[in-house]
Structure I
Amino acid sequence: MGETQKTEISGSGVAPSVIRVEAATGDLRLHEFRSRFFRNTRFLRVWLPPGYDDNENSARRYPVLYLNDGQNLFEPSTSFTGVEWQVDETADRLIRDGHVPPMIIVGIDNAGRDRFREYMPHRSLNPMMLRVQGNRYPNFLMKEVMPFVARNYRVAFGPENTGLGGSSLGALISLYTVAVHPGWFGKLLLESPSLWASNRQMIRDSRAIKQWPKRIFLATGTAEAGREDRDRSVVDDVRELAGIFRRAGLDDRRLQVMIDEGATHHESAWARRFPDALAFLFRQR
């Protein structure tokens, strides 16, 4: 990552004390965040678009993309694998090139050793996980994280301006959130979703959902699990979910599915696909 510098920011409408990440591309700010629903503390990583603090933009409001596993998005030193999604570099480039509008991206850190429990919405027998907490995640996001961001940054409201996503279990809990709370999010990013979890419960539940976000980017690699039969099962699950979306009315303008030949279950693959995902979800045409 590079170094971080703790600074006091005043007069800008943000929380009084943040950690500003000097090594990031653009303006990345870290807030220590306490959750009532999960009863723990984590960082929120708020990336601001070019020109956010310029006087001419002082009244402008920006769409927001919320992404799980915030540690893995912006900095290799905080990433689980030492490889980042390069969200800051990609967003900065696409915004400056006019491919997407200026936006705020919020990385929500996972809870470390409790990550599995917080991102699992249903009990699981394989692996054994009976005391899951994923049913708390939508309230954590919509009643704690999103109001905090709205109080401290100039966000645009409405589902057309609000996206959610993640990878692996972070994608699974994103899918669960939009399924149980339709109409909140207009854009959904599902990278290598862990659809196998809880004996494929989310696939079964999704069949009954009629209202999905306006745009969905769904992707997986063909070498996600490291074993031929399991790799094939992962791809089959993603294709089945895509079919569910299409039967609910999502055509090619609303749904992009990417089966990435040879790609593994890794941040490097998600980083490589992120430019396509961001451009599809937030394109202005």
Structure II
Amino acid sequence: MAIKKVGVLGCGLMGSGIAQVAAQAGYDVVVREVEQKYLDKGLGGIQKSLGKFVEKGKMQQADMDACVARLKGTTSLEDLADCDIVIEAIIENAQLKKDTYAQLDRIVKPEALFASNTSSLTITELSMATARPKQFVGLHFFNPVPLMKLVEVVRTILTSDESFDAAFAFAKSLGKEPVSCKDNSGFIVNRLLVPYILDAIRAYEEGVGSIEDIDKAMMLGCGYPMGPFTLLDFVGLDTTYFITHVMYEEYQEKRFAAPPLLRKMVLAGRLGRNKTGTGFYDYSGEKPVPFDKVK
């Protein structure tokens, strides 16, 4: 099936990014939010993101205008009825996602593909809320979506070859580099990344090194673009904490269990750079200051 019209559920950080790259690739896009204020914020963010591309000479103003013209915002699920693919990017709540898919399944044309941007929940569980599990895949984009090249394309034991191939080709058409993944919690990236960042917290708890020194060591010693604590603050400590619960429930292995310090940070409201301005670093000044009093 040729994909011409794209639906996106959610216009937050991830949803707006997915809507943007789809519109930039020439697709007509309908992005849905539950309330107009969230929709306005997300669409405003897309305008700002595209404007930066124009300022840097990476996009012409005419191309930006054409991209914006291909975007339509809505608060109604019914406006997604004639989309060829619907990509869900709402909060990581399995029941909410399944309830939404069940509604969508009755609205969107039967031949359309469904995809989830979940980073940790199993695609199989979500697909069973619909009558189209053969047409259900995972499309896990990475933040910030307009800049990050990777997309994990996830197939379940029920996904048809035709649906997977169509989703893989769609990801390529967005200018991304897709990789094929099986439907295991965490897929490829988080399966490897989450134990690493949790071990960094444990190392700090055990006095191996300071927050700043552990970050510096992994950047200079391994060539990582940012250290584990900077990465945690960027992703969000509450998001990471949630993912640990999902992955530990599936694998029952200690390496996926949240260290006590991560739980304390979330309880204390230190959720990271973009959410509260504080996490393992304090971002209120000109430079991030490590918060080495958290033990």
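Computed from the coordinates by the stated procedures, all read-outs in this text should not be read as laboratory data. The shown structure was predicted, so the numbers you read here are calculated from the model rather than taken from an experiment. Cβ atoms are built from the backbone, for glycine too; each structure is taken alone.
At a glance:
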item: Among I, II, structure where relative contact order in percent (Cα under 8 Å, 6 or more apart) as derived comes to 13; result: II
item: Per distance in nm of label points 7 Å out along Cα→Cβ at positions 74 and 234, the highest-valued of structures I, II; result: II
item: Read-out semi-axes √(5λ) of the Cα gyration tensor in Å, computed value 29, 21, 19, structure in I, II; result: I
item: Entry that produces 5.9 once distance in nm of label points 7 Å out along Cα→Cβ at positions 106 and 210 is calculated, selected from I, II; result: II
item: Structure responsible for 12.6, 34, with Rg and Dmax of the Cα atoms in Å, for residues 90-177 alone calculated and labels I, II on offer; result: II
item: For helix-only ellipticity at 222 nm (-39500 (n - 2.57) for each DSSP H run of 4 or more, over all residues; to 500) computed as -8500, the structure of I, II it came from; result: I
